Structures are given as structure tokens and as C-alpha cells.
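*Asks:* Following are the structures in question.
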Structure I
């Protein structure tokens, strides 16, 4: 008994100090998990979130090409005449993308606050940037799903040419626009306390700015004062650049519009990051 070695005390694993992060790099696993959750959420009801908006957008094209005789109408951009259906189709595609990007991003945090499950977004080991990036990526994915569905349907529609002339512009302005509306949606979900607040932003901000941005008309036909107002609308540059990707013509300089939307994306993204980090109306 006396020759037995003394019992060594068990070594307890050292725990990090409270508030000290243990994941010091990007939490790619957490980011991917939240992104997949956001995508699966709208894919579970894809009939409502993807196909219904695509059909609604396609109905606008049917109205303008059939009911209003759109195939016989022309519109001019820079003195170049175009079939009205070819002119309005790209605007309809990106309009559906913008509206659904906003709808997806404005739902996540808001429904969490209403149902009391906001902790599912706040408790996981995700940084503010990772949380914002995952929510934005999910909204952009839904936007491109809707845009792709509308584009495929328009390919089969007779009398409409939707083959891109500059695919890079289609992808670039589609991405910039989807990110812009995703940030607007995140900002709305942070501020809103009930679905009525989100609906108010949709009906009184997003929808008017989208419809009055040159989706169904060329701003060249407007009076100078209204042209100035149109150029103050950021949606105008998104739609103009996206349309340039299909028909090779734009109502405004493509590079200038790209820089404007990129700057707005950065500014709005930083603002959303600051609000999420502060926890305004989320942690309080």
C-alpha cells in the first residue's frame, strides 16, 4: 500500500473567460448552416415563394404583349427603336427579383421577434457579419431563383427576345440589386415590430420605387423635371443596367449606375451591420 504512486489530481480543462471568442476566424460551418436554413425555409413553400411570383410577373408580360397589343408597339432608347415586349421583359425579370429579395430578408428576423424565436439567430456562435451575410445570401438566392424561373418562362413565350447581349451585366446588376433589396429587407425586419410594418414598407416604398423606375417606359419620354426625379431613384439604375445586359441599350451610363448602386450597397450594408451589432430593437 505504501509503494503505490500518489493519485494525481484530475486536470480540469481550462474554460475561456466570459466574452472571449473561441472561434477566432470565420465560422464557415455556422454561416453555411444558417444560409441553408434560409434557403430551405423558402423552398419548403416554393409554390408561394418562387413559382407564384414568377407567374405573376409573367402575367404582366402577357398583359402588355396581348391585351395592349404590345407586339405592335415600339419604344425608343437613344433613338434606337425596340419592340415593346423586348424592352419591358428585362424590367419585369429584375422587378420580380428585387421584390422577392426584399420579401425574404424582411421575414427572417421579424418572424423571430413575433414568435419569440429570435434567440435562434442571436445565440449561435456567429459574428454580426456572418449573420448579416447569411441572411443576405439567402435573399439573393431566392431572387435569382425567381429571376431564373421568369426568364425560362419568357424564353418559351412567342414574340419576346430575352437572350442576353451582355451576360456579365445581367449577373452584375442582378446581384447588386438583389443585395440592395436584401439589405433593405434586413433593415425593415430590424425596425418592424409586426407584419403590418413590413407590408407598409413594401407597399409605400419598394413597390412605388420599382414601378416608377422605368420598368414599363423609357425615361427619355418624360419631362425634364420627372427625368431628374427618376435619376434620384436607385431602382432606376438597377433596372437600366439589367436591361442593358439583355438589349445592349440603357437609359443611363452603365458604369455610373454600377458605381452608384455599389456605393449604396456598401453604405446600407454598414448601416445594417451597425444596427445588428448594437442590437437595436432585437436584444432590447
Structure II
């Protein structure tokens, strides 16, 4: 069996098409989409449709897939002040696009985890973050005791995660931790789309962390032509993350939170002066 695990597409149809073509060339039997199909980029509707029309795709739930449903329903699970904060314009725009297309509620049936079993091999547990929460990151930097706890709780010998937009392959004793990286918005300085290819062999699971080049001009242009970029600052940051293949949104959020600063053009400019963010 050969399995592709892709994740963090984030509304980037060009990156997804490049990865699907590479998966086809590699002869994968099955594709697991490990969350965060939508939001951030301009192509959430197109990406969702591309995946839903394929019979070989299985999904797990990511935090952004869930966020858009919570947003559109004005869920009490989200802070009330987010709904009036202009910073969240990109999220509101993406949620509206999916709602109009009748696709917003599709992820409500996606499971948090998926277990892959192959005779004679360790179980593979796939989750966007961790089995406990889709925002918990797993990588080579995870505390060994945490990996041991998750492996003991699930019985899996291989833990596959995504969420952090950075690929990883690490062993913690008998447990292997793999991170797929991101298809649509890598954060490791390499703009190529990333995904994981797993092959069952008599010697065990063979893992290949693949990178696929694609022309980013199309998706970068659609930030503007789709109207997404006009929704405000968060869309600008998401565009710059695709442009630079760097994490900008999370460190900016943490920096403003530590200073109790508003998330606006002035604080983004100051953040850029301090830390070298693009476009500031």
C-alpha cells in the first residue's frame, strides 16, 4: 500500500494541483487530507471541490475547517469581539464563499483522527494536530514524554501530524513522529508544496517527505483579483506567508497579544521594522 498524506492546503488551488499530479506519478493508492483544506488563501471553494470529486480521498478535521463553520454560525466558542474586529476580514470572506457554494458544513462529518492498519506493521495514527487537539503540534521538537503518552493512549507506532507548516521526521524510542508540512503555505523558507508519502514494505513504513515546485504567480495574483486582499490586514499577512514561505501570522499575533496592541496597520508596520516582515 502507498498512501499520500496532504494537509494545510489553505485555499491554494495551484499548489494542490501540483501535489495531486505528483501523487499520481508516484502511484499512491489513497490520499488522506489531514485538515486545513480552507481559509487563508483565495481558492477555498475550488480546493474543496477538487478534493470532494475524488473517490480516493479521506479527510480529517483541521482547525481552519472548523473555524469557518464556527465563524459563520457566530458560535459562542469564539470570542465575541472577533466578529466586529476588522482583522478577521479574511476569515469572514472565506466563510461566506464556502457558504454560498453550499460547502461550509461539509467538514462537520470529518473525524479528528484516522488510524491506518496494515498487517505486520505498526498502526499509523493521523491527526491534524494531535489526537487530543487539532491545535497541538507534533514534530521533532515535541517533548519525548508527550510522544510516549500519545503513543500509549492510541497504541500507534507512527504518529502523523500537520498544522505547523513544517515537515519533520523524528524517532522517539520505538515511536516515529512525522509531520507532513504544508501544501499551500509552507513556513520553513522553502516555497515548494510539501506532503508525506508512506509506503508499506516488509521492513516497515517507508516515509518520504516530498516537495513539489509550482508557479506561485497565479495564487498570489488571485489574492488581489478575488477581492480577498481588500478584506484587510490578515489577508495581506496570508499573502506574504505564501510569498516568503515564512510564518508571519502566528508570531505577529503573539507579539501583539504580549503588548496588548491592536492588530492593525500601525502595529504590523512596527512588527515589520522589528522583525523584518515583508511589505512593512
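*Asks:* Please compute distance in nm of label points 7 Å out along Cα→Cβ at positions 35 and 75 for structures I, II and give me the label with the greatest value.
*Replies:* Of structures I, II, the maximum of distance in nm of label points 7 Å out along Cα→Cβ at positions 35 and 75 occurs in I.
*Asks:* Going by relative contact order in percent (Cα under 8 Å, 6 or more apart), which of structures I, II comes out largest?
*Replies:* When relative contact order in percent (Cα under 8 Å, 6 or more apart) is computed for each of I, II, structure I gives the biggest number.
*Asks:* Okay, moving on. Could you tell me which structure in I, II was used to calculate distance in nm of label points 7 Å out along Cα→Cβ at positions 155 and 235 as 4.8?
*Replies:* II
*Asks:* Kindly point out which one of I, II the value 15.9 was derived from, the read-out being mean count of other Cβ atoms within 10 Å over residues 59-66.
*Replies:* The read-out was computed on structure I.
*Asks:* Next up: A value of 21.2 was computed for mean projected area of the Cα convex hull in nm²; which of I, II is the source structure? Could you put the intermediate results ahead of the total?
*Replies:* On the way: I: 21.2; II: 14.7.
This figure was derived from I.
*Asks:* Work out the source of 11.7, 34 here, i.e. which of I, II gives that when Rg and Dmax of the Cα atoms in Å, for residues 219-266 alone is computed.
*Replies:* Computed on structure II.
*Asks:* Among the shown structures I, II, from which was the value -20500 of helix-only ellipticity at 222 nm (-39500 (n - 2.57) for each DSSP H run of 4 or more, over all residues; to 500) calculated?
*Replies:* Among I, II, the structure yielding -20500 for helix-only ellipticity at 222 nm (-39500 (n - 2.57) for each DSSP H run of 4 or more, over all residues; to 500) is I.
*Asks:* Among I, II, considering only Cα Rg over 2.2 N^0.38 Å, for residues 171-226 alone, which has the greatest calculated value? Write out the running numbers ahead of the final one.
*Replies:* On the way: I: 1.40; II: 1.54.
Result for Cα Rg over 2.2 N^0.38 Å, for residues 171-226 alone over I, II: largest is II.
We did not get these values from a lab; they are worked out from the coordinates using the rules stated. Bear in mind the structure is a predicted one, so any value in this text is a computation, not a measurement. Cβ atoms are built from the backbone, for glycine too; each structure is taken alone.
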